[in-house]
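Chemist: Listed next: structures, encoded as structure tokens.
Read-outs: derived from the displayed coordinates by stated rules, not from any lab. All values reported here derive from a predicted model rather than from experimental measurement. Cβ atoms are built from the backbone, for glycine too; each structure is taken alone.
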Structure 1
Amino acid sequence: MVVRALITEKGTVMREKSNKYVFQVDAGANKIEIRKAVESIFNVHVVEVRTMNVPGKQKRMGKFAGYRPDWKKAIVTVKAGEAIELFEQI
């Protein structure tokens, strides 16, 4: 369900201020599946999951145009006092 962790400036601010972590997830995953996956992988308690579908951008190579694939982003709020160690090591 969880494809990769997204490490961006905005995500770093969200992590520091409100204990929220950002992941790229499988496009067919729902909030319940994402919650269970994050809790089992990182051994934390998830309070809230918010998801959004991100449309792929158009990219060009010379005169040829194509689209990057669409993907899904999840913002996961973890219980106060807990942290995901993967993000803390960076």
Structure 2
Amino acid sequence: MNLPPLILDLRVARSHRRPIHLWLPLFLLWPLAFVLGALALLVALVTDATLLAAGRRYHHYTVLLVRSFEALTEARGTVIHIDNERAAVHVTVQ
């Protein structure tokens, strides 16, 4: 079972300035994301059922929503490093 990201660690180092280090606890957003995701899934199910009853061929909003949630859970473990002459940015999704 894949879990959504727990923590976002952001480090920004700029030349001649103090570096910035932010630790963002994403797990605090889980309850809100769960409620909004459940409502979106309900709307997608009703929309797909209505389009199916109307005889439309393309009614895949539920699949799109589920795949989007799967992509969100796969973002865990992402590491991004950007370095240039003015700044260095390091992002880690844990």
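Chemist: For mean count of other Cβ atoms within 10 Å over residues 3-10, the calculated result is 14.6, so let me know which of 1, 2 that is.
Modeler: On the way: 1: 11.1; 2: 14.6.
Structure of origin is 2.
Chemist: Then there is this: Taking distance in nm of label points 7 Å out along Cα→Cβ at positions 19 and 59 from the coordinates of each of 1, 2, which one would give 5.5?
Modeler: 2
Chemist: OK, next. Quick check: 52, 26, 18 is what I get for Cα extents along the principal axes in Å, calculated from one of 1, 2. Which structure matches? Don't skip to the end; give the middle numbers.
Modeler: Numbers: 1: 52, 26, 18; 2: 63, 27, 23.
Only one of 1, 2 returns 52, 26, 18 for Cα extents along the principal axes in Å, namely 1.
Chemist: Follow-up. Just checking, which of 1, 2 has the largest value of mean count of other Cβ atoms within 10 Å over residues 35-42?
Modeler: Numbers: 1: 16.4; 2: 12.2.
Ranking 1, 2 on mean count of other Cβ atoms within 10 Å over residues 35-42, first place is 1.
Chemist: Right, next: Matching task: -14000 is the computed value of helix-only ellipticity at 222 nm (-39500 (n - 2.57) for each DSSP H run of 4 or more, over all residues; to 500). Pick the structure from 1, 2. Could the numbers behind the result be given before it?
Modeler: Values: 1: -8000; 2: -14000.
Label of the source structure: 2.
Chemist: Once relative contact order in percent (Cα under 8 Å, 6 or more apart) is calculated for every structure in 1, 2, which label goes with the largest value? Walk me through the intermediate numbers first.
Modeler: On the way: 1: 32; 2: 41.
Largest value of relative contact order in percent (Cα under 8 Å, 6 or more apart): 2.
Chemist: Give the label, chosen from 1, 2, of the structure having the highest value of FRET efficiency 1/(1 + (r/R0)^6) of positions 11 and 43 (r between Cβ atoms, R0 = 30 Å, to 0.05).
Modeler: Numbers: 1: 0.90; 2: 0.20.
Comparing 1, 2, the top value of FRET efficiency 1/(1 + (r/R0)^6) of positions 11 and 43 (r between Cβ atoms, R0 = 30 Å, to 0.05) belongs to 1.
Chemist: Using Cα extents along the principal axes in Å, for residues 27-66 alone as the calculated read-out, with 49, 16, 15 as its value, let me know the right label among 1, 2. Display every interim value, and only then the final one.
Modeler: Values: 1: 49, 16, 15; 2: 42, 13, 6.
Derived from 1, not from the others.
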